[in-house]
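Dropping the structures in below, format is structure tokens.
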Structure 1
Amino acid sequence: MSGTSDVTKTSGRSPARGSARERLLAAADELFYAEGVHTVGIDRVIERAGVAKASLYNTFGSKDELVRAYLQERHLARRARIEARLAECATPREKILSVYDVLGEVFAEAAPYRGCAFLNASAEVLTPGSRVGETCDDARAYVRGLLTDLAREGGLANPEMLGRQLVLLYDGAGVGAKMDRNPAAAAAARSAAVALIDAATPTV
């Protein structure tokens, strides 16, 4: 999601194993996230994956489509990780805060954390309406919609505004983790989220 922090990590696929598609996606995930989608040429991805150039074009058709598929894989992995954590929570409040707990785990796992893959890719996408840009937008819409829906489910005041505020905290945590090299940025964002939720909770 353009502008949201990444809560995925490399899936564990090895470029040396699996189908050509799996190997290309594993190599793309490693190289694009570490160095950028424009910086990394297609030949490096092919070399890292250990496949023939024809395999890339037969599977994805173009570099842009490989970039889109790489981001889509990250979106699906992030969504699965967040939703697995939500399933462990009893209330909307706990669910909202658990999103920031997941961020903190990812920041701590990364070595180093290089920021949100969707924000990074979005900054490099110059063509409005491109499929890569649409994938980033879809990923962002998921987190924004999730936080807004949870705020509404919890009966919090002005859930649309609160959802936007919570997304800003989510974004800011990723920037702080990357720029300040501070995994504790997620805990600071969580603390601010608590204050926002408390302020939006109707008094009995």
Structure 2
Amino acid sequence: MKLGDNCEINFVPPKVTFYNRMGNQIEPRLAGKKIINRIKSWLSDFWLMILNLITWCPIWIVRKIFFLISGIKLARKAKLHIGCWFFNPRGIEIGTGSIIGYRTFLDGRAKLKIGKNVAIASEVMIYNSEHNVHSEDMSPVEEPVIIEDYVFIGPRAIILPGVKIGKGAVIAAGAVVTKDVPEKTIVAGVPAKEIGKRKINKLNYFLGRTRLFQ
């Protein structure tokens, strides 16, 4: 574009520079992938918000429909009480007859497998993702959590990533489980340590009826 005889203006588009969360410059192609992933994450978070609101519905069949739509693998007669919270429900599998207590947190960012006839009391927190505190960027570390059949987990216990809880084990209220628990072993404390063995030879019971509207 020319203005008069002596003035000429050339338009130069601004240079766009992209940075990651650590402040390091990244390639535009990588930035594009990150933008797409961020949008997907927003959509996932929005659905998770809807699901976490639905968990307060007092009618079980309504909650169950949303759990199945969200990808939770829910076996026959398994039930989650109201107020449960989730991360990535598609990574969660719950076996036949298991009962999950009020306001329990279930993390599915890595695999979370809960066996049959498992009783999980209120406000238990099960994590399978944590930060690597020794890395420069606090990168996440994801490890599966396996809870085998007939396990009992007391109120407000915390299960950390990578833990396997053996068949028939008991986790006391408020315990923080940081390592594997053998079969029929009773653990308590922070961190959880063995305090006894379960005095039962054969595990073949069924849990009782869950409370209505809970």
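No lab work stands behind these numbers, since they all come straight from the coordinates. It should be emphasised that the depicted structure is a prediction, and the values quoted were computed from it without experimental measurement. Cβ atoms are built from the backbone, for glycine too; each structure is taken alone.
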**OP:** Taking -6000 as the value of helix-only ellipticity at 222 nm (-39500 (n - 2.57) for each DSSP H run of 4 or more, over all residues; to 500) derived from one of the structures shown (1, 2), identify that structure.
**Re:** 2
Original post:
If mean count of other Cβ atoms within 10 Å over residues 36-43 is computed to be 14.9, which of 1, 2 is the source?
Top reply: 1
**OP:** State the single structure among 1, 2 that was used to calculate relative contact order in percent (Cα under 8 Å, 6 or more apart), giving 11.
**Re:** 2
Subject >> Parent structure of the calculated result -0.29, -0.53, -0.90, given that log10 I(q)/I(0) by the Debye sum over Cα atoms at q = 0.08, 0.11, 0.15 Å⁻¹ is the read-out and 1, 2 the choices >> reply: 1
Subject >> Answer label among 1, 2 for the case where mean count of other Cβ atoms within 10 Å over residues 156-163, calculated from the coordinates, equals 20.5 >> reply: 2
